[in-house]
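Next up, some structures in structure tokens.
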Structure P
Amino acid sequence: MASGALSSDWLPTFNAVPRELFVPDRIWPGIADGTKQNPVVDRWEDAAAWRGAVYSDIPLTTQWDDGDHDGDGLGTTPSSSNSLPSMVFTMLQDLDVRPGDRVLEIGTGTGWNAALLAHRVGDANVVSVEFDAEVARGAKANLGRARRDPAVVVADGRAGWVMRSPYDRLIATCSVLEIPPAWLEQMAPGGVIVAPFGTEYGGEHIVQLTVSGDGTEARGRFTRSSAFMRIRQQRTERPLFAEYLHGAKWPAGATRTTTKLRPPDTGGWLAQFVIGAGVPAAFWRREQYENGAYTLWLYSRDTLSWATADHIPDRTEYEVYQSGPRKLWDEVEAAYHWWAERDRPSYERFGLTVSPDGQQLWLDTPDNPVPQQH
């Protein structure tokens, strides 16, 4: 693989488990460094384009809108895919599986990742949990064609699969806002958990956690940036703006201030992740205008607080409105400045600790938690 993600020890597995056996006839090819999808490619209408997509280092959307989408166009939200190959193999390297390891996978998808694991550690040592019964049926068919037979069960992935626990390794192919307690409970001491971890505000990275000797805690660092589909049970509601005004007209008594922080500076993938770590239960939308101007809208999950920051190119001061018990722009600005004052550390300096008391993001060491602005 040109990216270098495919190390020599995984090459025999890659050759033994061809990706094309796990890709349906109709796919929506993505791009390597983002979340955009391209028009549908049908194997029977353009075999060369289909094969070219399959053997490119890009993700392939295989389902939209939890299966409710029909037709050739793009759906609203991708809900299943065959992941970016370089991401598949770098996550498998993070997982560091050993011969005979018992592995739990959360999110079967097309079954390719489960097949790769089964080839490496044996069919009997792999359990893959998929919430969508139709997706699971397709994965089982794909696994049969590849002559692989890991256990595929239809269940809520947050609950793991206790009947085959404890596991030495757990890998998630869907992103989470919180590491479910059952995952930690079903791991053997010293086990490794690899999962895409994001914040509600935005941003996501792969975390590699090691379970403590007594099994009560998991701790580790982030290894790379990622953009996976969220596990369905942790998707968050996005109320409409009218619910925040509570019957009043904008600006509904909001307080007006100004800021010198450019709203675009808060919008990078890593910036969103850091802000989300310090500003919980909040999210954003952007209202775009002409010539690059836009309004950044901030919302609290409980619909009690909102804020706006107006970005106009070439200006050095920006208008802000805030309403509710939380001053959301102030929180976002404080979280951003905390990061900027430390020279904007990258994702690999951040880590996560998970315990029965909850989870804590930290910078460099566990005793240096990311401060909560709310």
Structure Q
Amino acid sequence: MQNLGKSLGFSQIAVAPLDLSSAEPHLQAWLSQNFHGDMDYMARHGMKRARPAELVPGTLSVLTARMNYLPRDTPSDWQSVEWQRLSKSSEAVVSVYARGRDYHKVLRQRLDTLARQIDAHLTAHAENLGDEGLHYRAFTDSAPVLEAELAARSGQGWRGKHTLVLNREAGSMFFLGEIFLNIALPASEPTSAHCGQCTACIDVCPTQAIVAPGVVDARRCISYLTIEHAGPIDEALRPLMGNHIYGCDDCQLICPWNKFAQTASLPDFDARAGLVGQDITRLLTWTEDEFLRYTEGSPIRRIGHARWVRNLAVAAGNALRQGADARLTQSLQAHLTHESEVVRECVQWALRQYAI
């Protein structure tokens, strides 16, 4: 299976055990504290997230896969390059994973292909598939699945204190996907944790969203605020968001293990024009049609133009606090009559920052 996976761009294929019952108390505690914020879907399916055979009846094995996503032209000092972007208050910074093609589409298509190839292999070797043959469901961040937990328990890495999966040879800059199968496969060996006493990810988080090792309060997380959260952003958090306009990589940029991060083998995740190195001012001038054109096939498109402008307004306010900029002020003023009340309020807040 490793060879099949690598031919499709996956970095590693493994098999996870089905029993995730020991993860249920942590999940329940996280939900009970409302750390999931507006992400109602996290609670909607209850403990099904930790019970693969309940989510997809007939499941006997879960295949896990990871795929590197750093663009192919990523320099060796990429972490320093990204920190430099974040130090330029006028630059709008999009999370690295979102600069290329929508990973949901890339992984889902290739997971389906992998499952079909496995089916063909089993059939060709006359292995017992049962009377019904092979049945599978492929997921990647698209269903009530404990992806990171399944990945860690199958040996893809260990859970870092930021909750992401870390791999000794690849850091954390990769996507995860799963294939639920109706055939029993031996589980892969898990790996041990290697974070030690390091708390770099906890310390660097701008909004202190990592409230304890392995516990993230999504309501404070910049990725959640700029992507999942549709309403107004807490004014107390806005100054802490800097120039992040879609997602946040800070806890990964600071992680020592990401010096081993690998570039993608696919061109899909190469950065698209218009999403990297752009001034906040320029992006604020995009019409909705331009937004849709530049984000076609991108994960960014799903937040919609209004939320995009809201995020840019927060970043603009933080930039204005650093000094006067007539062009930026003008681009903000153009949105004072925006149809969204959330956007209008955020733009007004941003303009007030110039006087602070």
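None of the figures in this text is laboratory data; all of them are computed from the coordinates on show. None of these values were measured; they are calculated from a predicted model. Cβ atoms are built from the backbone, for glycine too; each structure is taken alone.
Out of P, Q, which one gives 2.1 for distance in nm of label points 7 Å out along Cα→Cβ at positions 179 and 339 as computed from the coordinates?
The correct label is P.
Quick check on the output: -6000 is helix-only ellipticity at 222 nm (-39500 (n - 2.57) for each DSSP H run of 4 or more, over all residues; to 500), derived from one of P, Q. Which one produced it?
P
Using Cα Rg over 2.2 N^0.38 Å, for residues 107-250 alone, single out the structure from P, Q with the greatest value.
With respect to Cα Rg over 2.2 N^0.38 Å, for residues 107-250 alone, the highest-scoring structure among P, Q is Q.
Could you tell me which structure in P, Q was used to calculate semi-axes √(5λ) of the Cα gyration tensor in Å, for residues 59-122 alone as 29, 11, 8?
Computing semi-axes √(5λ) of the Cα gyration tensor in Å, for residues 59-122 alone on every structure in P, Q gives 29, 11, 8 only for P.
One of P, Q was used to compute FRET efficiency 1/(1 + (r/R0)^6) of positions 19 and 259 (r between Cβ atoms, R0 = 41 Å, to 0.05), and the answer was 0.30. Which one was it?
Derived from the structure labelled P.
By the measure mean count of other Cβ atoms within 10 Å over residues 307-314, tell me the structure among P, Q with the highest figure.
Answer by largest value of mean count of other Cβ atoms within 10 Å over residues 307-314: Q.
Where is distance in nm of label points 7 Å out along Cα→Cβ at positions 91 and 235 largest, in which of P, Q?
Structure Q gives the largest value of distance in nm of label points 7 Å out along Cα→Cβ at positions 91 and 235 among P, Q.
Could you figure out which one of P, Q the value 23 for relative contact order in percent (Cα under 8 Å, 6 or more apart) was computed from?
Going label by label, the one that fits is Q.
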